[in-house]
1. Given a value of 17.4 for mean count of other Cβ atoms within 10 Å over residues 160-167, calculated from one of I, II, which structure does it belong to?
2. Starting from the value 0.94: which structure in I, II was Cα Rg over 2.2 N^0.38 Å calculated from?
3. Here helix-only ellipticity at 222 nm (-39500 (n - 2.57) for each DSSP H run of 4 or more, over all residues; to 500) was calculated and came to -6000; which of the structures I, II was it taken from?
Structure I
Amino acid sequence: MPPLPLRSLVVLLPLAFNVYAEDIVQLPAVQAIAQTPSQDGTVERAQLKESQARDLHDMFKQDAEISVSGGSNPVAQKVYIRGMEESMLNVSIDGATQNNHLYHHQSTLVIDPALIKRVEIEKGTAAASAGPGALGGAIRVLTLDASDLLSEGQNTGALLSGGLMSNKGWKTGATVYGRFGSVDGLISASHLDLSDYQSGGGIDEINSGSKQRNLLIKLGANISESQRLSLSHQATEDKGTRYLRANMVGFKHPVLPNEAMPQSLLRNTTSLKYDGKDFGPISRIEATLYQSKVEGDRTNKAGEYSSESITTQGLDIGLKSAIGEHLLKYGVNLRKENSQTNQIRDPYQNTGSGKEESTVAGGYVEGLLDFGKVNVSAGLRYDRYDYTDNHNQNFKSNGFSPSAGVSWQVIDSLQLKAGYAKALRGVGLNEVFLLDMIAWANAPKIEAEKASNSEVGFVFTNKGFTLSGNLFQQNIDNFIDVDTCTANPDADCRMNVADVDIKGYELRSEYREGNLRIGLSIAESKSDRDGKPFSDGDQGLGTSYGRSWTTHAAYDIPTYSLQLGWQGRFVEALDYTPVASTTPMTKAGFGVNDLYVNWQPLKKDTLNLRFAVKNVFDQQYYDQATFAYHARLKKVLGHPEAGRDIRIEASYKF
């Protein structure tokens, strides 16, 4: 069970709900304006419910610029935006930054999509207000509040749900929520049980199952009509017997075999947020105090274990001041991170302490200028990093990151956009797993990583039709990885190893007419590291995959409270050079289709029945972001995606 025992909840919620004050007042939504013309987007709760999303693969399936590797085991899945891995992004849950440098063979962004209200995606080097170190963009996960579930005039409610999956799984969930005076709260818990799934054609994927428990607790209080305080706690626990490298199949190796073993991943995220408005010249204040801790454990047949944790604590304060039609945004970001391994193994003569610490302090200012048909933005942030590694070496980095953008409403139906952004990420925590057993040390001098992103784009709208697109070029200088030490050719060091370039484009279209909506997107990214595309061995940086197409269509039949939907994802074949080889090969292209039907038999959002068929034609395929062929081991190392999966789900709101 995720921490925060039930007895604490029983005491906490009645105390909160018994606080009486004036009727609740909802503060207006915060306006978010992107500072670059990238195809930034959102994934809304409605999409996740409609498609019976279960994991990251389902969450981002409609976005052609995003791929998710690792097969159908949630803990093995990693997100890639434009070919860049999630470790290059700023990832947060309810404003709490998530450090995903625990173990490079798994994800740390494991969460039940049923708890999510919205996912905000910022692609490419992010704007100044996105926080420090957003080299490749940002993913912001926002979880549900009581107000998202309460109907008009309702003060208390509950939601029960359950589902079955033909491809070896089931799920249950329960949520209670309420509003009493100025106080509101929510408790939601879910359990997901997955056995070893089958890939296309009925092939069993051994050691791919897991059991997952999720908990979300929310408390909110409106201090006045212009001030709100909210507390959020989200916990996820994932357990299962899987291979040491969860994103790879089993294999034998004289030194580093990929044997199966019990593993667990536990993440706890807590954030306290203050939201206020109208303080003289300050139009809006948002302040978030947070802590996130992620822990991983693995135990092999000999009883030897690896156990690591990262604790991230931070404070973000953002302010906005309206100046006529213009807006000034400014604020500070403070973050401290501690990592440690709970047992140092010594097969490689590890001399480190097993502990590291990093802090970053930054501030930013952005101006958003509205001149009618032309909008101009300009931002600047400054960050200072301080990092002490497991060999007691200290590294300091600092610098400025400017950004600017312009949009021009040429005519009512056409908008043109252009922008440029830079970001700096100082030397920070090494992957914690490597502190367990590897003698690699940081080189004596490491420069900060620096990213820049240039984009041009457009948006065309005409009645129910929308077409948008963009071209981008992104560069990262001083990428930090492990390579042969300059001072000692017989050893490996963590150091600046390469400069990186990514070029690409995306086109996105959608048409809405009455109860019908259909969409088509296409995206392609070309990467370059030292003259070669990203390879599957570039873990911690990214990988390469072919041109991607996504399609979707939905039709509502209001008379019967029925919705029919289809999602498709198609990726073209890609020529590449496998790890440990100089011989080019091809990652096979694929096309996969999903169908869904949603029905409200009572003709209101009380009883919901959902039916979905994932991978309708039982396609046997690998997502191209998944680790492919390894020449020395002579096999494909990654897991294929799940074959056909028929899902049935029912939920009832009281």
Structure II
Amino acid sequence: MTLPGVSNDILTGTTLTVRLLETTDVHANLLPYDYYADRADAPGALTRLATLIAAARDEAPNCLLFDNGDFLQGAPIGDLPADPDAGWTGPHPAITAMNALGYDAAGLGNHEFNFGLEPLENALADAAFPVTCANALTRRGATAGDDETMVAPFLLLDRRVTDDAGEAHELRIGVVAVVPPQITTWDSHHLSGRVTSRDMVDAVRARLPQMRAAGAQLVVALAHTGIGDGKTRDSAEHAALQLAGLPGIDAVMGGHSHEVFPSETAPVAAGVDAAAGTLHGTPAVLAGFGGRHLGVIDLRLRRNHRGWQVAGHRSEVRPTRPAAATRPVPSDRAVTRVLAPAHRRTLQLMRRPLGETQAPLHTFLTRVTDCAATRLVTRAKRAALEHALRGTPEAALPVLSVSTAFRAGGRAGPRHFTDIPAGPLSRRHVADLYEFPNTLCGLRVTGADLRDWLERSASGFAMVAQGRADQPLFDPAFPGHTFDVVDGLTYRLDLSQPARYDVHGRLVAPRARRIRDLRFNGRPLRGDAEFVVATNSYRAAGGGPYPAWPGRAFLHRGRTLIRDHLADYIRAAGTIRAPDPPAWSFAPMPGASVVFDTGPGIRGHAEELRRLSLEDLGDTENGFARLRLRL
């Protein structure tokens, strides 16, 4: 094997290659089954990765397999242990699959905390592999090196490896993992008073000398974080580039951002070399999400008087569906077999009937017009909050509801949209409409708060100029799930104004106002008017470009999952009626048109395309449908 950066003279001593394999952000996509559509054609899955893993292991004698977090949550099969209606008593299905694959170690991702600490601890108790995380803390120490962590802050893996001549050697590998410190914000209702966090770079910097002192000859960072821009920020969410610059790290395995690295789409920043597969010269890989890519780092080691040293490297990602292939790689039969009981139970649960809908429920146009799918969720949340507030003084306040469409394309691809036809509704449709395990929160807010909320939501659109054709509608920096709709108000979005906030929620244009004609019950909304808003725990805690609400604002903190409230609402209603007239729209801009990408399934809703005068411009190279909207 010839690797870049290896000179002849450096290979004169004993040499060997260690292969590191990464899965990350699998999000419980264990089998190639789309539980939302009830069909066996999902593009990615851990069982497909298992086939790639077996091939990669066959190619290299010294191979270690790691997962970089977000393995427990994201698909209905991963929700079984936390679903009281499931009747599931076995191990977490993701852990079952990972045990079958023989992982060497795993780090925690932010979504591991979504169900709370007890479900997480129960899941990990069945793991046949060690788990590490250096910055999820049960007690903050005087320094990062003194912190007490909820799982081991790092691991020391002793492996017997074979050199090029076939001789065996002992190699001690240090593994340190970190998770975005925002976990204590995003899941504060689970973690407050129990788990705190520390900056990722500070945590790793403190543990590196400890690992080396304990004999680690090679150090691998499982960094559940995106590449970032390399700039020093306290508690940065994306810091893989910074971590790669720390002396003493031999390889970085990143994630969280769902990026693929190395790739042509890698971010452009100082220190990022996609051609070499390095961050600040350190070999690195980010294996996408959803079980669609396997990350591979080959480290060429040479032994000298200081021990084993990295003399060369290669980084790559292997897709479950190569570009030239007509179909994905097949699933591994053995891993498929161990998942069969959980799969059968998930199908039984997902197919359980609840009610019916008179109108289609889809999210293809959720950021273009009022969305019946989102409206159904807001109505269910409002009904649940009104019930929770009965008998309290706040029950007299008007209740509004806020929601977003989680399945709205983006990096997840052109199939990542909700598309439920008119007709029966079952549990799988509820999971489709609301895939995250958030709980219900009720906040006391003012009219001024609501205006600010909507300005943050409206910041996800690009600025549009009068009289110009085919301008982009969305700002690509904003994920689709940052767009909130407030049900109970009417308003318009004026895209001739610049965005008031950036994707991090920072005020960038103080004089800009995109929200126009904001009204409640047909009257202009007063800034001092008081309301109660039904929202989710993630948003209430400051998820996305939104501020975290102070404790005094909370009138209700529920423990029931919002999707369970949604199931109850559908069951009680029996039939979901056609949606109300639109609550929001774009302010007219004569002569201006915008273009946006959505799922090709929108073509199955021809009447809606005609009603909105949307023009079909064909498919993009990524398989999205591109539409034109005249403002």
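All of the numbers you see were taken from the coordinates with simple rules; none came from a lab. In this text, all values refer to a predicted model and were calculated from it rather than measured experimentally. Cβ atoms are built from the backbone, for glycine too; each structure is taken alone.
1. I
2. The value was obtained from structure I.
3. Clearly, the read-out refers to II.
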